[in-house]
Structure I
Amino acid sequence: MKLIGALVLVAACTLGRTDGANILGVFPINGRSHWVVYESLMKALAARGHNVTVITSFPQKSPIANYTDIDVSKAFPSAVNKISIDLVLNVLSSIFANQWFISSHSLNICQTCIKLPTVQALLKSDIKFDAVFTEIFGSDCDVGYAYHYKAPLLSMISSSHLPWSYDRVGGPDNPSYIPTIVTKVAGKMNFKERVINTLYYIYFKMAWKYYSEWPADKFLKENFGPNTPYINDILYNTSMVFVNGHFSLDGPRPLVPNMVEIGGIHVKPPRPLPKDILKFIEDSPNGVMFFTFGSLIRISTLPKHVLDIFKEVFAKLPIRVLWKYEVDMPDKPDNVYISNWMPQRDILNHPKVRLFMTHGGLLGTIEAVHSGVPVIGIPFFFDQPRNILKVVEKGAGILLEYENLTRESLYGAINAIITNSSYQTNANKLSKRFKDRPLSATETAVYWTEYVIRHKGARHLKTAAVGMPWWKYYLVDVIGFIAIITFAVLFTIYFLLKLAYRKFIKKIDPKNKVKKN
């Protein structure tokens with residue numbers, strides 16, 4: 001039966017295939033954690049036989065068939081291991097400063113990228129594209145490429161659902177039960193959490209206009225011509241939005257047909273581990289913990305007293321520790337292995353890895369969920385707290401606050417996970433739910449991309465809510481009309497009853513006669 005199902009699936013994909021489309025991916029951002037999500041789909045489309053051109057800061061090291069890089073890496077050096085803890089705590093950890101930071105950063109990339117000779121040569125060429133991909137993140141200044149080539153616009157989100165991604169596809173995002181990406185809650189919200197969530201919701205709607213929409217519209221008119229439509233006219237023609245999320249982890253929410261979850265698309269089949277790391281893991285009698293703060297944060301810039309907490313606690317553990325650390329560590333505990341780079345996906349897949357300690361970046365969290373590894377999260381900013389809380393809610397992890405981190409809390413969390421089997425059991429359950437899909441994340445994304453191309457933008461997927469003013473969307477006009485009619489009817493009834501009382505009741509009331517006498 002499995003073989004028959006596989007043959008049917010292959011036949012369906014073959015019959016529905018869109019041959020040799022020209023696809024442009026506009027992904028100049030220099031954050032590797034973003035790029036690995038977009039790269040996965042671009043390479044998959046090339047493997048399907050499409051001609052894929054990508055504006056990128058991460059060119060391929062070896063040529064790939066049907067895949068062409070527009071290399072902008074010299075203008076945007078990689079941000080790997082570049083962010084200090086001071087920048088994280090003083091800027092990025094503030095939701096309000098963070099919104100300005102990512103919008104400004106994205107706009108600066110757009111302004112620099114479009115002036116590069118290689119990009120200008122692409123824009124001035126007579127090439128035609130059947131689809132243009134952009135990123136939804138800090139600013140939508142890249143959507144001008146879709147307008148320039150008169151091609152369907154498809155967008156990708158490297159995180160889970162962003163508050164400013166719904167309007168372009170008319171998706172529901174009711175703050176009464178759908179948490180924003182920064183709301184520190186998973187599951188149902190109490191009154192206080194709904195108040196905070198609603199305030200975040202309103203803030204993001206307003207901040208998006210001020211920091212992103214208006215500056216990006218100015219950029220489009222300066223670089224794609226003064227007759228370029230207002231940016232929202234382009235955005236509201238978005239054919240597809242791919243979200244790096246999945247209901248098994250994020251929780252269920254209503255999605256319109258052209259907003260598709262592809263959480264885990266970056267997860268590749270595991271590769272053999274480097275010999276030294278493999279030996280360190282396999283020689284550990286009680287298993288290992290893997291500790292990293294991702295590809296951006298330089299963990300070596302943490303204050304000395306915090307680093308001392310980690311070292312002292314790790315030294316007392318009955319398990320070994322793999323620690324991504326950028327510089328030498330003279331006082332390294334004997335049970336710790338350090339390196340400035342580690343193959344995260346491959347390490348998490350090893351059966352002796354019992355615990356993943358992380359800052360809560362989504363890609364690492366998804367990889368841990370995929371491999372069924374319990375998580376300890378020490379989040380810092382943006383979506384990281386909620387990423388960890390989603391795992392905590394499923395009983396597969398523990399969250400520690402960086403500001404309140406102590407030797408006792410850290411040791412207690414690690415000890416709880418390695419001694420309480422329920423964390424591993426719940427991690428395994430979550431992993432099974434996350435991987436249980438009719439199509440893989442990559443197959444899903446490829447199918448819907450080809451669907452949009454086959455149907456010339458697939459405008460029939462758009463809901464009537466796209467571009468609708470908020471006062472119409474929330475029925476303010478209808479509620480106002482019904483309220484006025486109701487008031488008018490009630491007032492009329494009141495007026496007629498009062499008139500009847502004066503004309504008939506008062507005339508026959510004996511008290512009135514007494515008063516007259």
Structure II
Amino acid sequence: MTDLIEGRDWAHFAGAKPTRSGVRITRLDRRITRQDGSGGQPNPPVNLRGPRLVFRGDIRIEARLTRLDGTDAYLHLYGETPVVYDEWRQERRGVRIGVAGGRVRFDRWDGESDKPAVTRTFGEGFGEDVRLAVEVRGNRLVLEADGTVVGNVAGRDVFGDGRIWFGADAQGSGDGWTLRGLRAMPLGRGRLSVRDAPGLKVPRSTDALRDLAADLRRPIRLGTALAVGPLLTDSAYRRTAGEEFSMLTPENDFKPQFVQPRRGVFAFEEGDTLVDFAEANGMQVHAHTLVWFEALPAWMRVEMTHEDRRRVMTDHIRAVAGHFRGKVAEWDVVNEPMSDEDEDYTNGNLGVRPHLWFEAMGEQYIDIAFRTAREADPHAVLYLNEYGVEEDGPRWDALYAMLIRLRQRGVPIDGVGFQNHEYTAADRTDPEVFRRKVRALTGLGLKARVSEMDVLVDDGEEDVQARQFAGKLAVCTEEPNCTSFSTWGFTDRYGSTADIRTYPPSPGNALPWDTAYEAKPAYWALRDALDRSPQRTTA
């Protein structure tokens with residue numbers, strides 16, 4: 001038997017704490033809500049920095065689960081790790097086995113839906129301490145509880161790639177349970193080995209985008225949004241991220257519903273991994289985001305007094321910014337404060353979105369958020385991040401007027417992030433129009449950055465995509481107050497513009513690398529923009 005706990009990394013697993021008696025699993029209740037706050041897709045953690053199995057033939061996995069105060073305890077065995085896109089999770093092949101309500105429960109995902117394809121319950125009367133086992137025998141899964149076979153289920157090739165990653169979850173009314181043992185062994189002619197997570201440091205050349213940007217007379221950071229899942233399971237993703245970029249933005253792992261799923265219960269581990277990756281590869285972290293009206297856990301959305309709402313916001317900022325204090329260079333303190341509704345530009349809201357934070361504090365929620373962030377992380381650069389303000393119109397006018405008010409009130413805001421999402425032809429903005437916005441911020445003493453750029457095009461329109469990327473980067477290299485240029489992801493393989501109405505999702509065509517990590521014309525246009533910049537130093 002091979003021990004999968006002793007000497008293995010469970011400290012970087014969200015909701016877990018190694019103890020002398022095993023790994024304590026805390027109930028996170030982590031879910032991904034839709035943009036309007038409805039729904040709640042389960043998002044249990046995966047131990048990506050812990051052990052994984054590589055095997056051939058038949059194997060046996062044994063686990064001992066000790067439950068307390070009514071907790072439902074689950075062990076996940078992933079044949080393929082889930083993919084968490086921008087606020088959406090794709091379940092791939094895997095199984096879950098656990099004890100709930102005194103019965104053994106089994107679920108199997110086939111990679112064809114985010115719901116399990118098979119759900120079964122077996123036996124009854126199981127107590128607080130249960131020994132479970134799963135035997136992978138060909139394409140059958142044999143389930144045991146306390147030494148007795150309780151089920152025999154078709155495997156549907158969920159472990160057909162010969163790999164297993166582990167996860168664990170707690171549900172029900174209790175706070176958690178303890179994984180007191182986890183072991184694996186081959187059966188018959190089976191073969192099994194245990195692998196640890198790959199190292200985070202990426203070997204580098206000196207001719208990547210980040211090097212070209214660093215060689216300007218006024219260097220800027222080249223950045224991208226990253227997800228921790230593919231970073232630890234996809235070597236091409238990890239290699240490209242570390243090679244090409246000098247700044248990363250956590251795509252999801254700093255958002256409230258990921259990092260504080262229950263009030264006072266935090267899951268920093270995935271965010272810590274991104275910070276560790278940045279440090280290993282000489283990258284800065286632009287942290288995203290502290291205050292937003294989306295990506296909130298359900299508990300933040302419940303009815304509460306205005307004073308309690310303010311306390312929730314400031315407590316969250318202090319806890320999250322305090323945890324990462326000194327580890328990140330920049331924060332998106334307030335994300336997307338401007339309204340999408342025409343009426344909000346004429347009814348006294350001055351274009352500010354009337355969401356739950358605004359309802360409790362008015363526009364002053366922005367002031368409070370920035371002041372609290374400055375106290376929590378005094379040396380970080382603090383940004384407001386917004387979309388659709390690269391172009392002329394009432395949205396930009398209202399934002400600019402609000403920035404003047406913030407400066408007059410002494411709010412410690414340092415800069416503005418222009419998202420530059422271009423999903424349709426109507427979203428295309430002339431770089432010179434964007435340049436005027438960047439220069440307008442100079443007059444307010446504010447920095448600017450391109451924060452989340454992607455350009456969704458149809459096949460055959462890659463030249464349009466390339467021009468848009470290169471044009472915005474050129475502006476950023478030429479305007480003294482523009483500090484960084486970041487894309488919202490870099491490969492269509494995991495891009496947020498994937499069509500999630502299909503399963504598995506159909507990838508979009510929006511980023512500089514395709515799904516096979518082949519550089520597209522946009523990548524070469526970015527390089528050319530850096531090479532041709534008037535800020536290029538000469539030998």
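Each value in this text was obtained by applying a stated rule to the coordinates, not by laboratory testing. Note that the structure is predicted; figures quoted are calculated from it, not measured. Cβ atoms are built from the backbone, for glycine too; each structure is taken alone.
See the values below:
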{"read-out": "Given 16.3 for Kirkwood radius over Cα pairs in Å, for residues 70-205 alone, calculated: source structure among I, II", "value": "II"}
{"read-out": "Entry that produces 0.95 once FRET efficiency 1/(1 + (r/R0)^6) of positions 62 and 126 (r between Cβ atoms, R0 = 25 Å, to 0.05) is calculated, selected from I, II", "value": "II"}
{"read-out": "Identity of the structure behind 22.8, 68 (criterion: Rg and Dmax of the Cα atoms in Å, for residues 166-325 alone, calculated), options I, II", "value": "I"}
{"read-out": "When volume of the Cα convex hull per residue in Å³ is computed for each of I, II, the largest belongs to", "value": "I"}
{"read-out": "Structure with the greatest value (metric distance in nm of label points 7 Å out along Cα→Cβ at positions 230 and 302, set I, II)", "value": "I"}
{"read-out": "With log10 I(q)/I(0) by the Debye sum over Cα atoms at q = 0.17, 0.18, 0.28, 0.33 Å⁻¹, for residues 390-437 alone derived as -0.59, -0.64, -1.13, -1.28, matching label from I, II", "value": "II"}
{"read-out": "Among I, II, structure where helix-only ellipticity at 222 nm (-39500 (n - 2.57) for each DSSP H run of 4 or more, over all residues; to 500) as derived comes to -7500", "value": "II"}
